[in-house]
1. The value 22 for relative contact order in percent (Cα under 8 Å, 6 or more apart) was derived from one model only; which of P, Q is it?
2. Looking at structures P, Q, which one was semi-axes √(5λ) of the Cα gyration tensor in Å calculated from, given that it came out as 22, 21, 16?
3. Work out which structure the value -5500 belongs to, where helix-only ellipticity at 222 nm (-39500 (n - 2.57) for each DSSP H run of 4 or more, over all residues; to 500) was derived from one of P, Q.
4. When mean count of other Cβ atoms within 10 Å over residues 23-30 is computed for each of P, Q, which one produces 20.6?
5. Where is mean projected area of the Cα convex hull in nm², for residues 7-46 alone largest, in which of P, Q?
6. Given a computed value of 2.2 for distance in nm of label points 7 Å out along Cα→Cβ at positions 15 and 39, which structure among P, Q does it belong to?
Structure P
């Protein structure tokens, strides 16, 4: 994997942005906008995916980055659960649920692979260069 100079260049970060935007889209365009608690939870957890990637990258060390990527993966899992609640409460239809659930699953998979890559890397992180 090439060394990245910014978190914005990471593919998993770019996909997290798209996922977060899709969640926002259902918040503003469905009855989810009226389900305050669930709306705030899924908005927060979807944003947490991208935010933790950014924060972990900014720490400059692989151990910290791995920890924050784990937080990000946890937030993606949380979103999967919240999406099921959105579907079961009829805020979104089955097609949207399946699409967003698959996107969350893809993020989880990518984050897991990235974590494994960093765990097996000899490079300790940019702050050690």
Structure Q
């Protein structure tokens, strides 16, 4: 028996101080376009009719202090990649900051994310 869903994921909303800058970063990392931008709310998704990431202006945003729990990570993304070392260089060139841990970084707004090796069940990323 399958439960009837209450809804379907639309976007993962991420608070940040500069939505266009965060969207540009994640657009480049994921190879997806910016599909909506009103400067205070910006969406990155495959198309205007698909779910994706949305960046919402939060003027008092405090970046996470991961791994220090003083300011929790709030959210994080696991980004599957074919080659974690090559991907590390690419995200650093886009403005990521390395964090403690294996292939752990912060985006320009300070949100942690991890580069994970592509699982065997997933098709190649590139």
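Each reported figure results from applying straightforward, stated rules to the coordinates on display, with no laboratory input. The model shown is predicted, which means the values in this text are computed figures rather than measured ones. Cβ atoms are built from the backbone, for glycine too; each structure is taken alone.
1. The read-out comes from structure Q.
2. The structure behind it is Q.
3. It was calculated from structure Q.
4. Answer by label: Q.
5. Q
6. Q
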